[in-house]
Structure I
Amino acid sequence: MAFVGIYLDKAMSNPEAVKQLKKIPEVLECHYTTGNWSILIKILCKDNAHLMHLLNSEIQSISGVSRTETFISLDQQIERQIKI
């Protein structure tokens, strides 16, 4: 499991970038965020080589993506669903 912060060239690139991210089955979640990134995604990979392939060949090749920042999850401590 990894989380990838995606920096876009322009805010108007958001809808097209999300459209392309939807085509990648390993992308489990996609969020517009405040702060440094335009988009934060959650992805699931088999191993580091798979992660590197996704970053280099799939995600960073999307038009408008200027760079990414990746955080690998070492262990999930809390998982729950709540009603609001």
Structure II
Amino acid sequence: MSLKNKYAIVGVGYTPQGVIPGRTTLGFHLEACAAAIADAGLRREDVDGLICYRGFPPSEGETEVTPYLVAQHLGLSPVFLAQDAN
């Protein structure tokens, strides 16, 4: 699937940075994505694609965070999922 000549509505979501007690990697991803969806003025049902930044090794006791896992936890059903780095 090519995204060439397609459009995107983009939102930005920020989270605190660093090691924060009681917070998980997945929790940071979910918070940032939910904030980005809100920033773009969209509803979760409007999201048809999700691109997450490259994965980092999971912290001890955590599961690896993948775009599929993020979409699942947010209740999204995107037709396009990717993991990328700049």
Structure III
Amino acid sequence: MAIPGWLIFLAIGAVAGWLAGLLMRGGGFGLLGDIVVGIIGAVVGGYLFGLLGLGVSGGLIGSIFTATVGAMVLLFLIHLVKRA
């Protein structure tokens, strides 16, 4: 992947992590933490959508949506572990 591709990947991760932090009533984890949560969330979201048989289309918006849903699931799991 070329440098512009990596920058887009990191930007999608940052936006998805930030959105998930807002939607899950969390304060987020800072810029780097949000990027990490968003990137891991993109993997989780892609896996979950694949299990459900949902193909993600829509380009950039679809990627952000998938990563945000995955990041929300990830944040939910993190909050469950923190409570235990």
* **Value 34, calculated as relative contact order in percent (Cα under 8 Å, 6 or more apart), assigned to which of I, II, III** => III
* To do: Rank structures I, II, III by Kirkwood radius over Cα pairs in Å and report only the one at the top, that is, the highest.
  => II
* Structure fact -> Output 2.7 (distance in nm of label points 7 Å out along Cα→Cβ at positions 2 and 58, calculated) maps, among I, II, III, to structure III
* Asked: Hey, helix-only ellipticity at 222 nm (-39500 (n - 2.57) for each DSSP H run of 4 or more, over all residues; to 500) derived from one of I, II, III reads -28500; which structure?
  -> III
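Every number in this text was worked out from the coordinates using simple rules, so none of it is lab data. As the structure is a computational prediction, the values presented were derived from the model and not from experiment. Cβ atoms are built from the backbone, for glycine too; each structure is taken alone.
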